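**Q** In the part that follows, the structures are each spelled out as structure tokens.
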Structure I
Amino acid sequence: MARDGLDAQMEEIARRAGVGVGTVYRHFKTKEELVEALASERFERLRDLALEALAEADDDPWGSFERFMRASARIQTDDRALSEVLTSRPDTMGRAAESVDMLCLVGRILGRAQAAGVVRDDAHPYDVPMIMCALAGTFRNPHADPERYIGIALDGLRASGGELTELPAVEAE
């Protein structure tokens, strides 16, 4: 599914996993169940990345924020199915993110970087998943360079000595 996306057939998934299709269906009654499990697994990886960033020394808040953002972006852009789910099934992704309290973790990483003065004060934790959603679409274009786009996004989040563009307030759900 990482290669073929949501169009991957259960038979092909089973073949590439080296198991029979019956085994796949015993674990996942439907393709939707498999997608839910994959989304949960990906957010567990993102949670682990966030915890690593939070465990890093406070002497480099920009570095830990940047490494977290770049690693998160790679997870999104390297997995076609995850990218498709991210852009087409926000409820699935929302459940997976909530199960690991992802927004709170992102808020802590972001808050630490803001307190150190290396991330603009008006950035909000909701900005991070929106950036990831935008990056998820890069898998569709063979000429896209996700590293370029995450670099541009990070530059937009970085605090600078100059005046920053005022961002609209984030409306919480």
Structure II
Amino acid sequence: MQELTIRPVTRDDLPRINEIYNYYVINTPITFEIEPVTVESRAKWFAEHTAGKRYRMFVAEDAGTIVGYACTGPFRERAAYITSVEATIYLAHDVKRRGIGTQLYSVLFDAVKDEDINRLLAGITVPNEASVAIHRKFGFTPVGVFSENGRKFDRYWDVAWMERPLRLPGQ
């Protein structure tokens, strides 16, 4: 593997981000989107996840190709939730187990470490051992499971929720 570049996302990256994401939309229950998303339909999402401060997005680039992204975004719209952010990570389906996710989350969490954030949250459609493992690696702990709360591919799926304080003990 060549040296990986982790950098802040730009609007020009959105088509490739959608390609990565749409693989999971079409082929997996990992996201509860049913139909592939378009660049136009994700404009609001992109703006929410790149608004600065607590909402950031980074891409991993390998030899000029974006191979993954990680971001923090709003958990819920109500004002009292402002200090809880949802962390999300997606890698191109053919580049897993190369440490890219670890590098992305390291940069992302370092970028928000001084922001007004109390909790980082992650919702994971289960089973998804890779996602659970990377979140555990970064100090997330399970807090509960919403059972059968999403239907895709003619079956219901559970979503495990994990959380961590922004600053882990010793940081």
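Read-outs: derived from the displayed coordinates by stated rules, not from any lab. Since this is a predicted model, take the numbers as computed values, not measurements. Cβ atoms are built from the backbone, for glycine too; each structure is taken alone.
**Q** Assuming 15.0 is mean count of other Cβ atoms within 10 Å over residues 42-49 as calculated from a single structure, say which of I, II it is.
**A** Traced to structure II.
**Q** Ranked by mean count of other Cβ atoms within 10 Å over residues 34-41, which of I, II sits at the highest value?
**A** Largest calculated value belongs to I.
**Q** Can you tell which of I, II yields 1.5 when distance in nm of label points 7 Å out along Cα→Cβ at positions 50 and 114 is derived from it?
**A** Comparing all candidates, it corresponds to I.
**Q** Let me ask you something else. Any idea which of I, II comes out highest on FRET efficiency 1/(1 + (r/R0)^6) of positions 18 and 106 (r between Cβ atoms, R0 = 30 Å, to 0.05)?
**A** II
**Q** Further question on the same structure: Once relative contact order in percent (Cα under 8 Å, 6 or more apart) is calculated for every structure in I, II, which label goes with the largest value?
**A** Of structures I, II, the maximum of relative contact order in percent (Cα under 8 Å, 6 or more apart) occurs in I.
**Q** One of I, II was used to calculate helix-only ellipticity at 222 nm (-39500 (n - 2.57) for each DSSP H run of 4 or more, over all residues; to 500), giving -20500; which?
**A** I
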